[in-house]
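Novice: Some structures are shown below for you to check.
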Structure P
Amino acid sequence: MDASVVVFLADGCEPLEVVAPTDVLRRGGVEVVLASIEDDLTIRAAHGVTLVADAPLSALDLTDFAMAVVPGGLVGVDNLGKNARVMAELTRRMEAAELVAAICAGPMLLARAGLLNGRKATCYPSCEEGWPAGVYQADAAVCVDGNLITATGPGTALPFGIQLLRTLAGDEAADTVAAGMLVR
């Protein structure tokens, strides 16, 4: 399997948490497919931003991807959580120890599905309510726990993207992209 990533998109997603990691990964040579949960490729993201997906989720074989990414934005996360295919894929990946990444409110989907038991994760402050004890890492901007990578929110979207690239392509690729983007 080549290094490739699927980013799940729904109306209401946080645009910075889609664009920043996608930009980092593509600069690092990783194929990224922005997948709309609807057949309409136009995504009405938060803050009046419009994004255009690369493909509808229905057209993709999700097992072709090395990583699945869940951006935040409460409305977007709620919309993703209503999609049976997204939830089934997140469950399958977590149970198979395949790469899953989520930022901001995104980790809430994993918690709702009971997939954070015994794990370490972070999220936007207050989105951890109801999580199992010991999971939430309040001081971590980006948290890596095995196959799971989580981050806190829009301000950590670039470091999150750098960590995704580091996981998929190694330190040299991540350090080169970070230096070129002036990410410290």
Structure Q
Amino acid sequence: MGRGCVAGPVFAACVVLDRTLLARLHRIERELIVDSKQLTARLRKLALPVIVRVARGYAYGAAVVGEIERLGIQAATFLAMRRALCLLPQPDLLLVDGRAAIPGVRIAQQAVVGGDRLHAEIAAASIIAKLARDRWMTAQAARYPQYHFERHVGYATHLHLQKIREHGICALHRRNFAPIKAFAAAARS
């Protein structure tokens, strides 16, 4: 989560669901386990205890800004995925949201484009990663109050770009992402 942000780490999660428990969920609870982008922040928070109740295990991992700048966003995302995966017992099959399997993982994998709309496991992982990243970015607002990270959590919103114009970039900004690169170049000239 956070691939398109201009500030902060990228997060990924891995979730192993108990299919029997998932099937027993009330329809309203089951409807909470969808693509995190389809849920409001409030609904994502409501979804978390439902996911925890039906999960055999879950974990999240992150790749920090320096890793994103050094490796690129896709490789950093895969690094975050491997970090999450290392915290769980190895599943028989790994469903990966996107076009590519995770390099360096010796587990059977299936890449699924739009997987967070098709598989409850991927949807649950997207919710957990989004909540973890948003919490992390919100906590950074205390360290960098001038950027209002609690409001935009690192996305290139009008407010965020305005605050960068006013205060420059900080250590959380991804210097190899276009808007930040432009601000950094302008500051040097």
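Since every read-out is calculated from the coordinates, none of them should be taken as a lab result. The model shown is predicted, which means the values in this text are computed figures rather than measured ones. Cβ atoms are built from the backbone, for glycine too; each structure is taken alone.
Novice: A value of 29 was derived for relative contact order in percent (Cα under 8 Å, 6 or more apart); which structure in P, Q was it taken from? Intermediate results must be reported in sequence, preceding the final value.
Specialist: Working: P: 22; Q: 29.
It was calculated from structure Q.
Novice: Looking at Cα Rg over 2.2 N^0.38 Å, point out which structure of P, Q has the largest value. Don't jump to the answer; show the numbers that get you there.
Specialist: On the way: P: 0.93; Q: 1.08.
Largest value of Cα Rg over 2.2 N^0.38 Å: Q.
Novice: Given a value of -10000 for helix-only ellipticity at 222 nm (-39500 (n - 2.57) for each DSSP H run of 4 or more, over all residues; to 500), point me to the structure among P, Q it was derived from.
Specialist: P
Novice: Quick check on the output: 11.4 is mean count of other Cβ atoms within 10 Å over residues 86-93, derived from one of P, Q. Which one produced it?
Specialist: Details: P: 18.5; Q: 11.4.
Working through the options, I get structure Q.
Novice: Among the shown structures P, Q, from which was the value 2.1 of distance in nm of label points 7 Å out along Cα→Cβ at positions 78 and 150 calculated? Display every interim value, and only then the final one.
Specialist: On the way: P: 2.1; Q: 3.8.
Answer by label: P.
Novice: Taking 9.9, 28 as the value of Rg and Dmax of the Cα atoms in Å, for residues 94-141 alone derived from one of the structures shown (P, Q), identify that structure. Walk me through the numbers on the way to the answer.
Specialist: Working: P: 9.9, 28; Q: 13.0, 40.
So the calculation was done on P.
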